[in-house]
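Listed below are the structures to be examined.
None of the figures in this text is laboratory data; all of them are computed from the coordinates on show. These numbers were taken from a predicted model, which means no experiment stands behind them. Cβ atoms are built from the backbone, for glycine too; each structure is taken alone.
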Structure 1
Amino acid sequence: MMQHDACLRLLARHVGDDTIVVAIYGTAVDWDAINPRPLNYFSTGAMGLAASHGLGFALGRPDKRVIVIDGDGSLLMSLGSLATVAEAAPRNFVHLLWHNGTYQANGAHPIPGQARVDFVGLARSAGYRSAHAFDDLAAFEQRVASLLNEDGPVFVDLKVDAGPPQQRDYKYVHSAALREKFKAALNDK
């Protein structure tokens, strides 16, 4: 199992300035603390919709790479998004699953089927071009660059620790100023 923050720091070293990153809930706040950038999009208040938001960006801006940092609890709420993404088949789409076995944003309650759900198998059977799983940071580090540049849709299940519950201030990620900064960066050619 990998540490949540260590995965985010590793990912940050491989994300270009021109890449759209869609992150969910607490991971969005953590991601922005590690890698603040105008093309960070925060999918908070919309549990289960990170992949759908990312798909919209991937289709609307095929010239940009789109990385979705989703949660396992969030994805369980919208498993149909796997089939929708696979059907649309955006080549610029990478779906990273922060797999910690909990609804982290809602008190770290266990997700149903945490020991049985095979997210990689679900992504493959939905039709993702490739699907991978990692529970070791060194192994993920060896592959992260190639995975982020692979033709999508790509699915990567990252087994991470849940870590201690944290109180986060979501005012910033819900702010109008942040939305305007993202829109300006998205529309910048």
Structure 2
Amino acid sequence: MAKVTGPLFSIEARGKIADAMVHFPWKGLNVVRGWVKPANKKTVDQGDVRQMIGGLGRSMSDAEDGSKYQEDLLELANGLETWNAAYVKFVMLNIFTDIAAYTAEHVLYVAHPSKTVFNAQAAADGLLDFDVDYSGTPLIFEAGFMYYIMGRAAIAIKALHPTLFNRAPYTTALASWINTQVNLLRDDLDAS
């Protein structure tokens, strides 16, 4: 039920009227719009995007406040967004441009000589695999893949913004990473 007040001919309304319209204040104005029933169709395309974004978001739970990794992401965000949003946005615009790019990155991860090291570090940190059951890809966002993408993203950010992530392990090509570089990534995610 909508609440309506009208002192001296200035009318304010808040709330839904039937399933027809919604009244609400917005930026100091009293506005009305048509009521739309929220929909979550869970399409394959939505599932693919949620798979990528969800896995990226979950991976950022491993970056501690005050860590070097987080500080560089704060620089990337430039005060316009949160550090983890800057990370997800960067990866989605530059690495996971579509589900084919996601699949290609996953293929590189599976073939990486240090895949077991990425997996072991992710397990030690308590990262969990992420999966959306209605996505079109059969590839789950594995915890080890989260670590791999954190390294991949940092190297890509450094390529575009040379002052960010300008240290080891990001000065070494990802294909050449061994235990040493994965451990340095782990250290970079810890608060100083």
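Matching task: 9.4 is the computed value of mean projected area of the Cα convex hull in nm². Pick the structure from 1, 2. Show your work: numbers first, answer last.
Working: 1: 9.4; 2: 14.8.
Working through the options, I get structure 1.
When helix-only ellipticity at 222 nm (-39500 (n - 2.57) for each DSSP H run of 4 or more, over all residues; to 500) is computed for each of 1, 2, the one that comes out at -15000 is 2. If distance in nm of label points 7 Å out along Cα→Cβ at positions 152 and 176 is calculated from each of 1, 2, which structure is the one that comes out at 2.0? Comparing all candidates, it corresponds to 2.
Could you tell me which structure in 1, 2 was used to calculate FRET efficiency 1/(1 + (r/R0)^6) of positions 40 and 144 (r between Cβ atoms, R0 = 35 Å, to 0.05) as 0.70?
Values: 1: 1.00; 2: 0.70.
Among 1, 2, the structure yielding 0.70 for FRET efficiency 1/(1 + (r/R0)^6) of positions 40 and 144 (r between Cβ atoms, R0 = 35 Å, to 0.05) is 2.
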